[in-house]
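Engineer: In what follows, structures are represented as structure tokens.
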Structure P
Amino acid sequence: MNKHNNTLKTLLCELDSLSLIKAFDIAVDPIVITTTNWDEGIKFLYVNKAFTRETGYTNEELLGKSPKILQGANTDKEVLTKLKKDLQADKNFSGQNINYTKEQLEYIVRWSISPLLNAAGELIAYISFQKIITKLVAMQNENFLLRSVVKKAPGMILVTDTMANIVYVNDAFCHNMGYMESELLGQNARVLKSGKQNKNFYTNMWHSLIKNDYFEDVFLNKKKDGTLFYDKKKINSIKDTQGNVSNYFSVSYDITKERRDEERMRDEIYTDALTKLYNRKKYDLALDTYMSAFKQNATPFSLILFDIDFFKNVNDTYGHDKGDFLLKECARLVKSLMVQQKDTLYRWGGEEFVILTNRTQSDANNLAKIVRVLIKEHDFEGVKITLSFGLGEIHTDADKESFFKRVDQALYEAKKGGRDKIVIAKE
């Protein structure tokens with residue numbers, strides 16, 4: 001040990017820098033000084049307190065020993081080869097490697113090693129300034145993993161600043177939206193809006209984000225090519241260390257197919273397979289809506305019930321295919337007379353049809369007259385038919401069952417009275 005102390009003292013004398021060594025001792029990061037004789041083997045001349053603290057070795061266990069004591073199975077030999085080559089060529093070396101503590105725990109060290117020269121320019125030692133970067137590398141690896149996962153995640157990921165300017169999009173977002181990443185970064189997220197959702201939708205979104213740091217709903221957004229799609233989105237606020245919102249992070253999925261499937265299934269539930277008109281189930285729902293509006297706001301509406309006269313004879317004479325044709329063609333013709341958001345035609349069942357309309361009884365009667373004439377004068381590929389009608393307007397004290405029964409009775413009277421007639425329901 002005295003030999004190594006004497007060597008260090010000699011070195012210090014040549015450096016005339018005892019104060020520098022004292023500074024090394026209180027340094028936060030490890031510092032090492034070694035010999036330079038590669039033939040005899042490099043030996044530790046000095047290690048500071050930070051080095052012994054990080055490695056678990058004492059001064060006595062290190063001084064005069066080879067730095068190879070720190071090497072292990074995962075130490076990169078190629079890095080050591082370059083280190084030796086650079087130092088033997090009187091060059092500085094920078095690099096990192098895996099070393100091992102006294103307990104054989106791996107740690108990652110970043111070195112900066114330089115030759116130390118005396119006043120005469122002679123090489124007297126190597127000095128190594130080190131930084132233990134195990135945690136830093138672990139964090140970098142974790143961040144890289146997270147970035148990779150986010151980048152390749154199947155969900156569309158979007159990050160904006162507080163002004164909704166786009167700062168990050170992942171691969172799925174670009175692929176689904178049809179944009180390149182460079183086309184989106186810096187753009188405001190409003191570039192994605194379809195214009196089909198009203199101002200209140202976005203007001204509610206910002207209110208929820210400000211109050212709850214969260215918002216979830218289905219957006220109707222627009223892709224680069226103008227295609228509209230249903231975008232099921234969850235948005236979260238991201239806060240900085242002071243608790244202030246710095247960004248907004250969203251994950252979303254294109255659910256257009258699911259929505260279309262739902263709409264198709266809903267249409268199948270409420271659509272008559274033959275005529276493609278709304279069916280009786282849809283009529284029941286619509287009548288509830290009309291009744292509610294009438295009770296709350298006294299909004300008038302009328303019901304027109306009609307069926308094809310002697311339809312059984314048509315089936316018996318011409319066959320069911322002809323009967324189906326008559327039903328479909330009759331439905332098409334009558335539907336062409338319906339005024340959007342005013343009249344709706346339903347197939348009640350068999351050869352019976354219903355029109356729900358927000359017309360008064362008088363106006364509904366005029367509509368029924370037009371329908372009656374249209375069908376009577378139409379040539380159904382060699383077959384002529386007529387319709388019988390019952391109609392009425394809702395009354396204050398009526399419920400939907402009694403209202404329908406009153407109109408149905410009027411239809412019965414029209415058929416009983418000779419058919420091809422319109423009968424107004426009795427009060």
Structure Q
Amino acid sequence: MWRLFNSRSLLVTALSLSASLSSPNTLRSMSSSLSTDTMRSPPAAKKVEHRMEMFGDVRVDNYYWLRDDSRTSPEVLSYLQQENAYTDSVLSGTKQFEDQLFKEIRGRIKEEDISVPYRQGPYYYYTRNLEGKEYLQHCRRLIPNHDMTPCSVHDTMPTGPDDPPEHVILDENIKAQEHGFYSIQAFKVSPNHKLVAYAEDTKGDEIYTVHVIDVEIGAPVGKPLTSVTSDVEWANDDTLVYITMDEILRPDKVWLHKLGTDQSSDICLYHEKDDTFSIDLQKSESQEFLFVGSENKITRFIFFIDASKPEDGLKVLTPHVVGIASWAKHRGNHFFIIRRSEEFFNSELLACPVDDVSVTTPLIPHRDRIKIQDICLFANHLAVYERENGLPKWIQHNQNSILAF
């Protein structure tokens with residue numbers, strides 16, 4: 001289990017705090033201990049010349065031998081253990097101070113808390129923190145008479161004694177008991193609210209395994225998807241779209257997985273062969289499309305997938321043009337595209353019909369002093385997040401002024 005803070009970070013924090021946080025005796029004791037312990041010699045890694053020729057240049061890395069992706073080399077592990085032992089020795093005199101500081105910092109944290117619930121279909125979904133626990137619970141509550149209670153800005157999650165009870169879908173604290181490291185970076189509910197797909201990392205290498213479970217009973221559904229990124233989305237109730245990486249951990253392939261089938265039979269929808277680009281995946285807020293973006297430092301282009309017909313594959317939304325970066329959202333019959341380039345460095349906002357993405361209509365032109373950072377789409381309004389003179393602001397546009405096509 002990972003602690004909230006480690007000894008090294010606590011010590012650095014402690015040394016930067018004012019003396020009022022501790023008594024003079026505590027600080028004198030800690031300083032004396034440090035001055036004594038730091039005189040010990042730290043372990044010194046041996047130098048082994050390793051020459052690498054890349055891009056017409058030769059680089060020598062004398063410590064390349066310390067790289068061990070398998071994490072099994074006895075020599076590397078032995079050296080790391082020596083470093084850890086040295087650190088523990090140097091910091092041995094600060095243990096009491098660390099414990100004191102840790103308790104004070106933790107005492108200022110509201111440990112019993114929940115996230116802001118969000119309404120999705122007939123449920124409110126949210127996460128819960130428990131006092132004394134390191135990880136989250138993923139929960140939901142049924143909305144009474146949800147068909148008769150349209151979504152509103154005044155919504156509040158019902159929590160009374162006569163309302164439907166809280167249902168804990170997944171408790172990370174229980175899952176983490178089996179591992180030294182544990183992290184969930186994706187938690188996706190299926191369109192019919194019967195299944196959840198979550199991406200789990202138990203090593204800290206950000207190589208994930210995607211599990212699918214039955215929401216009501218928590219039982220696994222199908223086989224896990226291994227060696228994937230945390231980008232995973234539902235296309236429909238029994239189909240997942242996910243991304244895998246190449247040998248240098250660059251996200252490079254998009255896959256289509258049918259529940260109940262083996263991962264080896266999954267369909268590759270796209271392979272980004274240019275190793276200067278990485279791909280990402282997200283679902284539109286309308287839940288009707290999936291967007292696959294491929295980007296490097298100056299260029300980003302987008303494909304889209306019809307979530308109701310994922311087997312039709314990817315279609316180009318914005319073409320690959322060097323120096324142009326695009327981001328997309330969807331509402332109704334149109335895609336909305338934020339496009340940035342060297343010429344239009346503050347971005348412009350365009351719209352195009354879903355059935356003919358080649359026809360674009362400018363909605364907000366590029367402006368030299370106002371930067372478009374994001375947009376939110378609603379039934380009758382468009383909210384644009386802008387920054388002018390360094391100050392952020394939201395601008396609301398109604399249907400008649402900007403969304404009338």
Structure R
Amino acid sequence: MSYEVGIGMFDCTGPAADQTLMGFADSKQKSKGIADRQWVRAFVIKDKNDNYICLAIADICMVFQAIKVEVMKRLTKKIGVLKTENTMISATHTHSGPAGYSFYPTFNLISKGFSKETFEVIVNGYVQAITRAWNNMKPAKIYINRRELSDCGGQRSVEAWESNPKEERDKYGDTDKSFTLIKFIDSSEKLFGTIAFYALHATSIGIKNRLISSDNRGYSSRILERKFGNNPYSYNPNFIAAFPNANGADVSPNVGFGHPPGGEEDYKRMKVIGDKISQTVLQLINSEAEEVLGDIKSGHTNVDLANVKIDGTDRCTCDGALGASFSGASSEDNASPIPIFIEGLTRSEFLAHEVSRKYSFRRKMLTFFLDLIWHDMDDPEWVEAHGEKPILIPAGRAKYKGIPFYPNIFPFQIFKLGSVCIAGFQEN
């Protein structure tokens with residue numbers, strides 16, 4: 001066998017009562033029970049030269065630096081060979097899990113501060129799942145397979161996408177429809193794990209929901225794990241199916257349903273999408289696949305994204321900001337709790353007076369008042385650097401009690417697993 005692989009699961013369900021849910025940025029959306037539990041699913045892989053990588057995926061909205069740092073602090077005391085460089089932690093991007101586990105104000109505003117309980121259960125979930133995977137290592141073969149899934153979601157920001165150059169739109173289309181599956185087979189030819197990458201938002205369940213849920217990706221995991229007879233509470237699970245968040249920033253599962261989620265039919269939508277995903281996994285499991293062979297390598301670095309020189313130009317990136325369209329939310333996924341602007345507005349439209357008077361007035365007033373607080377809202381060099389994005393909130397420059405609202409330095413990570421590369425970076 002080419003590798004040794006271990007799998008593990010652990011419960012990471014957060015506070016089920018009166019805790020703000022994360023994803024839709026609505027402080028009124030608080031938990032009032034559990035529809036399904038949240039889990040961490042972990043894979044530890046070793047090659048013949050004793051090189052290791054670990055990939056762990058949680059049924060949460062996103063992963064923050066605070067989580068990764070604390071996970072590694074605890075994990076390295078247990079398993080010395082797993083370090084920041086070769087341990088990648090990811091999320092399914094469900095919008096129905098508890099909030100409040102970042103150290104940055106931007107992400108904790110809706111939850112009215114940091115939630116120690118949410119933070120602890122997520123960190124412990126990662127550590128325990130990875131530890132179980134470490135203790136369950138066994139000889140294995142790894143295979144990769146791909147196909148397209150074209151009737152599962154669609155472009156949710158059409159106005160913004162249509163502003164891209166035509167040659168790019170023609171070349172790449174409006175969404176990435178590729179579906180990639182990595183599967184793990186033990187020495188008895190038994191399938192014991194899958195990791196599926198597909199560009200899609202986990203927002204089948206909408207903003208009116210008050211129950212903790214792992215949404216469409218978690219539903220797909222449960223369907224597959226039940227089919228293969230898995231007990232999620234077992235120290236040695238016989239099969240796990242993981243769905244890390246991929247490049248699905250503008251891909252909504254609700255395109256085609258006619259209106260955004262927000263009622264009793266949300267869970268029916270979740271099942272429709274989840275069934276399509278799980279059926280695609282089953283098709284790929286039973287299709288001819290390429291065996292993954294070769295050594296394991298890993299790399300990790302931190303990049304100041306506010307100071308990156310652009311190749312071939314004299315230009316540089318700048319401090320981040322939330323644009324006007326941020327307040328418009330997504331017409332396919334949820335109505336904005338603060339609909340100050342609509343989707344798709346550009347700076348050129350404001351400068352050319354091509355927007356309505358109310359939007360023009362709102363932008364002027366917001367810029368004026370926010371400039372009183374942070375003083376550089378109209379910094380011409382910074383405004384120009386953001387191009388067509390009309391700045392709404394200067395998240396990359398703003399501070400609260402000396403703490404930056406939003407980080408400018410982000411981690412970038414890469415795994416080489418034989419002929420397969422897995423890139424990990426901060427994105428929606």
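Please treat every number below as a calculation from the coordinates, not as lab data. Just so it is clear, the model here is predicted, and its values are computed rather than measured. Cβ atoms are built from the backbone, for glycine too; each structure is taken alone.
Engineer: Taking distance in nm of label points 7 Å out along Cα→Cβ at positions 198 and 310 as the quantity of interest, name the structure among P, Q, R where it is greatest.
Structural biologist: Values: P: 5.3; Q: 2.0; R: 3.6.
Sorting by distance in nm of label points 7 Å out along Cα→Cβ at positions 198 and 310 in descending order puts P first.
Engineer: Compare distance in nm of label points 7 Å out along Cα→Cβ at positions 254 and 326 across structures P, Q, R and report the one with the greatest value.
Structural biologist: Greatest value across P, Q, R: structure P.
Engineer: Shifting gears a bit: Comparing mean count of other Cβ atoms within 10 Å over residues 54-61 across structures P, Q, R, which is largest?
Structural biologist: Looking at the calculated values, the largest one is R.
Engineer: Something else about it: Computing mean projected area of the Cα convex hull in nm² gives 36.7 for which of P, Q, R?
Structural biologist: P
Engineer: Of the structures labelled P, Q, R, one was used to calculate mean projected area of the Cα convex hull in nm², for residues 78-141 alone, giving 6.2. Name it.
Structural biologist: Comparing all candidates, it corresponds to R.
Engineer: Continuing with this model, one more query. When helix-only ellipticity at 222 nm (-39500 (n - 2.57) for each DSSP H run of 4 or more, over all residues; to 500) is computed for each of P, Q, R, which one produces -13000?
Structural biologist: Values: P: -13000; Q: -4500; R: -8000.
Comparing all candidates, it corresponds to P.
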